[in-house]
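Each structure below is given as structure tokens.
Laboratory data are not the source of any read-out in this text; all were calculated from the coordinates shown. Note that the structure is predicted; figures quoted are calculated from it, not measured. Cβ atoms are built from the backbone, for glycine too; each structure is taken alone.
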Structure P
Amino acid sequence: LLHALAGCLTTTLVYHAAVRGIKIDALESELEGDLDIRGFLGLSNTVRSGFENIRVNFKVKTDADNIEKLKALSKLSPVFDMTSHGTNVQVNIERK
């Protein structure tokens, strides 16, 4: 999930910045998440299997006045939207 979020946020920032004429010379992303392994392994019914918190940090080589614009553009990422607002997911498993 962290890789998907990093990829989508990065792509969103780069594409939207290009369309708006915001110059980005370099961009690095760092993501961290808090996950209780007991939930993932099914060892506890009281611990969720997903991340409790996710932290995203971008280091961007750009003009200082672009930083707030880029923060706003990051909200347009579909994966950010999905992880920050509950999204219904249906899983179907069938025999082949």
Structure Q
Amino acid sequence: MKAYRKGVRAEYLCMERLRNLGADVVIRSAGSHGLIDVIAIFSDRKEIWLIQVKRGADIPLDILKSDYRDLGALMGTYHVIPMFFIKRGREYKLIPFDGV
């Protein structure tokens, strides 16, 4: 099996685990070569997890933390703004969701 397919399998395993942990929303960044592979939202805890999936066994945690410093830099509190991206007239617009 190619490395890409093994990585995809690991991402789907991660997503299943997150759902079992109670995540309301789980998103895979398909074809990602970036910092974040999977995003999980736990609305009851007001938490968003940004996950880099690694399938290699025995990668020392200190090396992972060093290699992915930018992931750690994203830790913090954010103001979340739900939005729609919808067509209005001839163009698409980002419109905030103002509540129910």
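Out of P, Q, which structure matches 17 when relative contact order in percent (Cα under 8 Å, 6 or more apart) is calculated? Label of the source structure: Q. Of the structures labelled P, Q, one was used to calculate log10 I(q)/I(0) by the Debye sum over Cα atoms at q = 0.19 Å⁻¹, giving -1.10. Name it. Of the structures listed, the value fits Q.
Kindly point out which one of P, Q the value -9000 was derived from, the read-out being helix-only ellipticity at 222 nm (-39500 (n - 2.57) for each DSSP H run of 4 or more, over all residues; to 500).
Numbers: P: -11000; Q: -9000.
It was calculated from structure Q.
Distance in nm of label points 7 Å out along Cα→Cβ at positions 63 and 87 was computed and gave 3.3; which structure, P, Q, did it come from? It was calculated from structure P. Sorting P, Q by distance in nm of label points 7 Å out along Cα→Cβ at positions 23 and 55 from high to low puts P first, with the largest value.
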